[in-house]
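Once you scroll down, you'll see the structures, which are given as structure tokens.
Readers should treat all values here as calculations from the given coordinates under stated rules, not as data from a laboratory. Note that the structure is a prediction, hence the values are computed from the model and not measured. Cβ atoms are built from the backbone, for glycine too; each structure is taken alone.
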Structure 1
Amino acid sequence: LLAALAERGHPRAGIEGGARVLLEERVAHVEWRVEPGPLVEVGEVRIEGLDRVDERHVRKALAKLGERGVRTGDRYAPSRLRAAQRAVADLGLFRSVAVRPVQPEGDALAAQDASAHATWPIEVAVQERPRRGIRLGGGYGTEDRFRVRGEWEHRNLFGEGERLEVSGKYSSLVAAGRVRYLDPSFIEPDVEAEIPVAFEHETEPAADVDRAWGAIELRVPVGGGVVARAGYRFERAEVVKRFADLRAFDPAAPLQPDTFLLGSATLGLRRIRVDDLLEPTRGTSFDLELRPTLRALGSDVDYLRWRASAKTYASWRRLVLALRFEIGAIHPLGGTGEFDVPVFERFFTGGSTSVRGYDYHLVGPLDAEGDPLGGLSWAEAAAELRFPIWDPVGGVVFVDAGDIERRPAHWGRDVFPGAGAGLRIATPVGPLRFDVAFPLDDGARIDRYEIHFSVGHAF
């Protein structure tokens, strides 16, 4: 009751009373008397502890909350203080953040309690992190084997949270270096800009590819937790070694060149509303992306690539049901044929984070050598039930299914289902994952089972 009153602007409320039970009469009398105290409004919002961070950057983060945050003249509510604290902490610039009211003391407090209205200043107290940092990490997964990653970052390049990152990573699947600039308030407080430049060497079952690319992307919230994004990317890609032969589809198919220039626009919508990013138990998320790659944008070929995904999590007691559905297609445009789409842009699936009953990228059509050909249509679905065994160990049972088709918008013709079970061990960086999965397809080309070990849930 006191918490509800505080949320409605009466943090100094008091209550008296309780319940009186008359056993002989089988009656209970419940009576509470409420002294609401003054209606408290937010006064001046003070920011303390800043050194190198520009105060305007913190105030922009608070302003983005609108009526959900703390604004001078608004009604006091503890939930608004908590929202403000999260918003400032999410800037990533501070070791600690505390948002608290500054209450009067002594006679001033007594006089305020006797009045109908009061004003409390709000203090945002912060302690800055070092502006520069280095992160090193490593791990092991069934598909990418041993992996290492390093990153240097400047968290506050010009005083308003502009971030510069230089990173590199290596595994059996990819070796990459990247420079990324991130401006959280580009032009307008709500507009975030990202400019990455990268070089990647990918080792995939279909081909080994060197990719050098740069991009710019703008992101802006559009309401309801949805973030819209738009951008441009230019890439030079070279197929260093080709394994998949698309002439397995059609002997008359042209041989693809080794080098491609790809210019594409990106349009997308995303919403993530889950209770925990590492260990979700409730909530939903969706992501939609359209990527037209066109000669008018500097590309050698014309096609539209799109994909959509949706995930939902529901819990009952200590059980968690996780569901996932993803779908996509590539539509050749103009004079571009289905075999002109670069092999590394085609859809592939199968492996530890997709259809776990099958080896990496081996769902869908293969050539005579057993190399995956990918496709222009793709779909995946999964259901997973997570349950505790003995803290910190949990278990899962799951079913997955995937579909890769040669032509665009041709789904459901050759679905590959699988099922399995696994263990999860909770750690501060996410669960350690061990899965054993079985294909539910009687094809002779597949193994009887697959074992996957990695960090993090499959989805």
Structure 2
Amino acid sequence: IDIALFFISMTSAVLLRTDFESYNTIYASSAVEATVIAVVIKILALYFFGGYQPLRSVPIWKTLRQTSLAILVSSILTGGIYILIVQMGLGSNFPRSAFLLDLLISLILVSASRLAAAWFSNPAKVHAEAPLAQLKSKWRIWLSEGVAFYGVVGGLLLAYMIFSHFTFGTSSPVSGQIKRWWGSMGNTAYEQPTTNWAAYFGMGTNAFETGRPFTDAIWEAEEVIRPYIIRGAEKEDERFFAILAVVVIIFIVTIALNKKRSMHTFQSLAIVPLMAGSIIHILSYTATSYGGAKEWYWISQMILLTLMSSLLLDLLLRPFRRNQYINILLTTVTLLYGASAVNNFWKFIDYAMPHGYFPPDRPYMEVVTYIEENTFPNEIIGMTGGGNVGYFIKDRTIVNMDGLINSYEYFHVLQEGTAATYLHDQGMTVIFANPRLLALPPYYGQFAPYLERYSSYGGKDLLYLLEEPKY
């Protein structure tokens, strides 16, 4: 959980010192670099200062004291090391005052985590070895267990990265690199990175709303209280977070009142590591200037919220289920809700895909017919976003010009402004796109001198890709 807290602390500190636009365009990479350094140093400092000793082995005030000292020393070291790296020309631009904010945020978050852990920990006093003595006596066990536990995932990841590097020229997916490049532009033809704190924490709208479908209920409640509390059409975010805060408080109080059962459930379902992983997963997109996140990225968050919602319902309804009649009523309500959900889903499917409404020989996409009628078989056609067309077109090859489904080499020529000649050398002769979109980042108008319009369809032009520029 400390890794997630330090990730939040450092990136939030930079955001507080700057703003979202500056962060995404200038500071995102340096913030991540500083975060990696901070995570390593702070975890080592916490260990050697006794921050990972059993909480009941010493009074809680001593734990907080040692934890605070560890955070103070490690924050100073982190700032000094990164400033030295920048002076050596190896680091990126970084707001130095953010290190002070990081210190304060880290102290608050880590202290709060220790107090919460102390509340839920076993009250029996335990004896603990000193950190150095513990390291000397158990390092072999930790090493063997660490290799066994992380070796499978880490080994497979390393094998993939090595294979990808030698096969495709890069060790990480090109699409992720391109989307972070988009986010660093400030203004682009494609999706934007996070622009507010709600999106940063995964509670934004559209693609950065990681809590759906659970947050749908909160948005519905927001509409209900709109005439009464925090009035105003422009205050919907405030109402949403007010209701969310109430839900979180209810959850925390319910957990605290059912400490024994909650702790057993947290351990059995691995709630804490799943929560930490979900937070890190969110920040790996929202804190790295990632533009173009999709709703299906947030699988671990859906699993986490499902488990936690189930736990909350269990704790709230458990006293009532002892009554036979109430238990029958709850079961009936559950079955009725399930039947209603199935019926609503069926209505949506019936509306979206009516059986027998369209003739069986109707084209899946009208644009496919247009392209096939105006191009030759075996031709290579460029599109700024042609995934669906690529599935259904016959005897032609569709190449995505945005680079998401393309090569690492194309990513570099797109950055260098020579994508038009590169694609022509690969055999591309036709482009179907909106020329106005090609004038915007990430294309920056680099295709314009090489294009000759042939015809138009659906707001896009069919263009010849010339071998030499017109001007």
>> To test your reading of the models, identify which of 1, 2 gives 2.8 for distance in nm of label points 7 Å out along Cα→Cβ at positions 201 and 433 when calculated.
In response: 1
>> For mean count of other Cβ atoms within 10 Å over residues 41-48, which structure out of 1, 2 has the highest calculated value?
In response: 2
> Between structures 1, 2, where is mean count of other Cβ atoms within 10 Å over residues 49-56 highest?
Replying inline: 2
>> Ranked on mean count of other Cβ atoms within 10 Å over residues 105-112, which label among 1, 2 comes first with the largest value?
In response: 2
> Computing log10 I(q)/I(0) by the Debye sum over Cα atoms at q = 0.07, 0.08, 0.14 Å⁻¹ gives -0.51, -0.64, -1.45 for which of 1, 2?
Replying inline: 1
>> If helix-only ellipticity at 222 nm (-39500 (n - 2.57) for each DSSP H run of 4 or more, over all residues; to 500) computes to -2000, which of 1, 2 did it come from?
In response: 1
> A value of 8 was derived for relative contact order in percent (Cα under 8 Å, 6 or more apart); which structure in 1, 2 was it taken from?
Replying inline: 1
> Given a computed value of 25.9, 90 for Rg and Dmax of the Cα atoms in Å, for residues 25-248 alone, which structure among 1, 2 does it belong to?
Replying inline: 1
